[in-house]
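Below you'll find a set of structures to go through.
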Structure I
Amino acid sequence: MKYRESTKEIALQRIKQLFEEADSVFKENPERANRYVKLARKIAMKVNLKFPRELKRKFCKHCYSYLKQGVNSRVRNYKSRITIYCNNCKKFTRIPLN
C-alpha cells in the first residue's frame, strides 16, 4: 500500500518526538529509551520512510539500542571515516567522510 506524503510527514514528526523522549529519559531508564527507538523503527517501516541522517546515528543498527556518546558508545575518527562502537552488543558502524 502506498502512503501519501502527509502520512509520511506525520510519521517523521512522531519519530523525531520519540527520539527526543528517548534522549530525555535515557539517564533514568535506558531500557525505555531503547523501546522508543524500536517504536520509531516500526513506524518508519510501516510507512516506508527513511530515517534522517542525524537520527540514523543515534541508535545501533545491530541491537537497536539508543546510543549516547561516552555512556554506552564510543566514537572514533580514523582514515577519513567515523567509527561508532556500541558497548551493549560490541559491534560498530563505519560512516565515510567525504
Structure II
Amino acid sequence: MWPRYVDAWARLGDLGRDDIERYAAYRVGYHRGLDALRASGWRGSGYVRWSNENNRGFLRALRGLGQMAERIGESDEAERIALFIQQLDPSGIPSDG
C-alpha cells in the first residue's frame, strides 16, 4: 500500500476488524489528507468539496473517523468532525460515497 494514498486509508478503515482498528486507519487517512490539502495550497479554511474527486479519500476518512469516534465514546470529537465536514462541504458527503 502506498502510505500517501489517502483513499486507501479510508478503505482500510472500512475493512477494520473492530472499532479501534477502524478509528486508527481513518485517523491516518485524515492526517495524510490534511498533509495533501496543505501541500496543494489549502490553508485550513475554505471548501473541500466532494465533487472534486481528489478530495474524496480525505472526506471518506474524516466521515469514518467521526463515526468511529462516536462509537468509542468520543462524542465531543464526533461533534467537531460533523461541524468540520459541514464547513468543508455544505452540500454534504453522499452516504454511499
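A short reminder: the numbers here are calculations on the coordinates, not readings from a lab. If you're wondering where the values come from, they're calculated on a predicted model, not measured in any experiment. Cβ atoms are built from the backbone, for glycine too; each structure is taken alone.
I, II: which one has helix-only ellipticity at 222 nm (-39500 (n - 2.57) for each DSSP H run of 4 or more, over all residues; to 500), as calculated, at -20500? Attributed to the structure labelled II.
Just checking, which of I, II has the largest value of FRET efficiency 1/(1 + (r/R0)^6) of positions 30 and 46 (r between Cβ atoms, R0 = 25 Å, to 0.05)? The partial results should precede the final answer.
Values: I: 0.50; II: 0.90.
Structure II gives the largest value of FRET efficiency 1/(1 + (r/R0)^6) of positions 30 and 46 (r between Cβ atoms, R0 = 25 Å, to 0.05) among I, II.
For which of the structures I, II does the calculation of distance in nm of label points 7 Å out along Cα→Cβ at positions 22 and 38 return 2.8? Going through each structure in turn, the value belongs to II. Suppose you compute relative contact order in percent (Cα under 8 Å, 6 or more apart) for every structure in I, II: which one lands on 30? It was calculated from structure II.
Which structure, out of I, II, was Rg/Rh (Cα atoms, Kirkwood Rh) calculated from, if the result is 1.01? Mind dumping the intermediate values first?
Numbers: I: 1.01; II: 0.94.
Here the read-out was taken from I.
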